[in-house]
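Some structures to go through are shown next.
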Structure 1
Amino acid sequence: MSLELKQLGKSFGTFVAVDDVNIALAEGQVLSLLGPSGCGKTTTLRMIAGFEEPTSGTILVKGHNITRVAARHRGIGMVFQSYALFPHLSVAENIGFGLEMHGIGRAERDARVARALAVVRMEGFADRKPRQLSGGQQQRVALARALVIEPNLLLLDEPLSALDLKLREEMRDEIHRIVRELGITTVFVTHDQGEALVLSDIVAVMNAGRVEQLASPRSIYKQPRTSFVARFIGNANVLAGESDLATRHFRTSIGFGLPLGSGCNGAYQSVALRPEEIDLTDPAGGASAVITRARFLGDVVEYTVLLGGGSLTVRTASDQLHPEGATVGLSFARATPIFLRE
């Protein structure tokens with residue numbers, strides 16, 4: 001394995017920031033640590049980088065135990081959220097700084113800097129200072145600086161958070177291209193589910209210091225194991241209720257029932273429904289609900305609807321806009337309910 005975290009934990013006094021994290025990455029795989037602020041993802045990354053000392057557990061890189069190895073000796077490249085470029089150095093000098101600190105000679109250093117600039121498509125910017133670059137260009141330089149040392153592992157700490165939406169998408173795709181072309185094992189910290197789903201081979205959804213689910217992006221989205229994962233990935237509607245095995249139905253707390261699939265057995269305490277799998281219909285044709293909020297988002301409209309004392313989020317195509325206060329029907333015919341035991 002390229003990276004292994006075994007029973008990794010970190011406490012600050014009585015506060016447990018990271019609790020019993022176990023992850024294994026093969027060579028070239030991309031892992032996203034995904035979760036809300038304070039869930040432990042950045043602390044986990046900082047322990048891998050060597051900036052925080054674990055309270056418990058082991059970190060292995062290519063089979064070597066680096067848990068107590070100093071950060072500068074780990075052979076890890078890191079891209080920080082703030083870029084952390086030296087303002088008085090040129091682009092080329094920023095990229096080559098780490099090589100110079102490692103005693104790499106001028107000729108080899110220049111050659112490797114040139115290759116790194118080519119990888120991030122910044123060949124014509126070697127002599128510029130950071131203040132002469134856009135945010136996206138600075139991010140590329142920071143990425144080149146991390147790659148030029150030819151690291152065993154690349155760590156990215158929310159590298160896109162300072163960019164506007166369009167630039168985030170462009171840089172997300174560039175990072176995807178670069179790490180795939182180089183085949184470098186990568187750990188990416190983000191709170192943005194879209195970034196995690198696009199970039200990753202494996203996603204670790206973290207909550208309160210623990211990994212709630214570790215799986216492929218598709219599995220995380222299609223088969224969340226907990227209500228937290230279902231809500232965090234795709235903003236699913238999670239409704240309490242109970243299953244009736246005699247009738248093979250699950251009765252939700254807000255009054256409507258859903259059929260239990262053939263593979264569903266035992267008692268379930270909640271169900272998750274994706275907003276895009278619920279359809280608005282004529283109020284005479286299904287469960288009746290009142291639209292309490294409509295949000296036009298361009299290609300879709302997101303509605304909050306009130307039904308039986310509870311609310312649901314529904315997303316539909318934007319070609320027909322229903323006004324707030326309107327009474328509509330709800331159809332779950334296209335829905336693939338995800339039944340949960342918690």
Structure 2
Amino acid sequence: MATADVYFHPIFLEHDTGDHPECAERLVVARRRLLQSGMGIEWIEPTPAEVEAVARVHDSAYIRAVHRMADAGGGSLDPDTVVSPLSYSAAMYAAGAGIQAVERALHGGRRSFLLVRPPGHHARREWAMGFCLFNNVAIAAAHALEELGVERVLIVDWDVHHGNGTQEAFYDDPRVLYCSFHLGRHFPGTGSMDEIGVGRGLGYTANLPLMHGAGDGAASAFFSSVIGPLAEAFDPQLVLVSAGYDSGEGDPLGGLRLTREAFRWMSGTLGGMCARSGAAGPVCFLEGGYDTDVLASGIEATIEGLIEGPGEMSAQPTGAEAAAVETLTRRLSAHWAGVLT
């Protein structure tokens with residue numbers, strides 16, 4: 001029976017955010033759903049990351065500041081981002097889960113989902129942002145690049161919000177291909193089509209900002225016309241996913257309309273790509289998702305895709321969605337000659 005790893009630790013429930021959309025109940029409901037699912041899941045309790053691993057992505061003074069605030073009883077790092085007494089520990093365990101998962105992916109061929117919090121893809125080098133303390137997916141990618149001999153990492157981000165922190169971490173680095181589709185003109189205000197990297201990283205960032213109400217057809221078009229061709233040319237050795245479910249239909253902080261079928265199809269499609277190319281992964285990191293039923297259903301569907309494959313998704317892009325994908329391919333084509341058509 002095919003299985004997938006799911007990383008969870010009780011410390012994640014101790015990141016106490018109070019009356020906040022990013023709360024422990026998200027994980028409680030999702031974990032209950034997975035325990036009842038009957039899927040082939042191997043539950044793994046992670047260990048915390050070493051400070052040195054986190055410092056590949058974050059400034060050491062910032063790491064110490066988060067630690068001090070937690071030790072002092074907590075507070076707020078910005079208007080959206082809360083620290084409680086156990087938040088630093090939870091964040092270190094979340095980062096550690098990513099490191100363990102990429103090691104098991106590379107050395108054991110495992111696919112995995114990280115049921116962790118706090119989330120990470122908005123966290124920047126020197127400060128917190130958007131509910132995020134440390135950038136879990138970026139820390140895992142940096143560990144693979146610097147410690148595990150990996151030379152090429154693909155990061156796909158399907159959260160409704162652009163992963164500005166992840167993009168910044170690798171914006172000039174041709175070893176990381178970052179592909180995001182998200183709601184345009186939405187928090188954090190980044191992720192335009194013009195943001196395609198700088199220096200040696202030029203062309204290694206692909207952003208598709210979408211209009212309110214876009215759904216499965218847009219995801220299908222982005223995967224088939226952008227992620228697929230770029231990944232085939234880039235030939236990643238490791239595939240990571242910032243898996244946000246605020247892009248799901250019905251999320252209160254969202255605006256996109258992805259269905260359960262889309263989440264399964266996306267993870268299954270990436271899994272098939274890994275199987276064909278020999279890449280490790282996918283390793284999926286929980287980011288956003290603030291309606292607990294939408295979140296739990298989306299996570300379950302994602303893991304179904306990892307284990308069983310993509311299933312069916314027949315949605316076609318609207319005219320506006322297809323035009324947006326075509327515009328993006330034109331902007332990237334100068335840096336990927338003969339790859340994007």
- line: Computing Rg and Dmax of the Cα atoms in Å for each of 1, 2, the value 18.1, 56 comes from structure 2
- request: Match the computed value 27.6 of mean count of other Cβ atoms within 10 Å over residues 113-120 to one of the structures 1, 2, and report its label.
  value: 2
message: Quick check: 15.9 is what I get for mean count of other Cβ atoms within 10 Å over residues 41-48, calculated from one of 1, 2. Which structure matches?
response: 2
- line: Value 13.9, 40, calculated as Rg and Dmax of the Cα atoms in Å, for residues 177-280 alone from one of 1, 2, is from structure 2
- prompt: Which of 1, 2 yields -7500 for helix-only ellipticity at 222 nm (-39500 (n - 2.57) for each DSSP H run of 4 or more, over all residues; to 500), as computed?
  reply: 1
message: Say we calculate distance in nm of label points 7 Å out along Cα→Cβ at positions 65 and 297 for every structure; which of 1, 2 gives the highest result?
response: 1
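Compare distance in nm of label points 7 Å out along Cα→Cβ at positions 33 and 105 across structures 1, 2 and report the one with the greatest value.
Going through 1, 2 one by one, distance in nm of label points 7 Å out along Cα→Cβ at positions 33 and 105 is largest in 1.
Every read-out reported here was derived from the displayed coordinates using simple, explicitly stated rules and does not represent laboratory data. The model shown is predicted, which means the values in this text are computed figures rather than measured ones. Cβ atoms are built from the backbone, for glycine too; each structure is taken alone.
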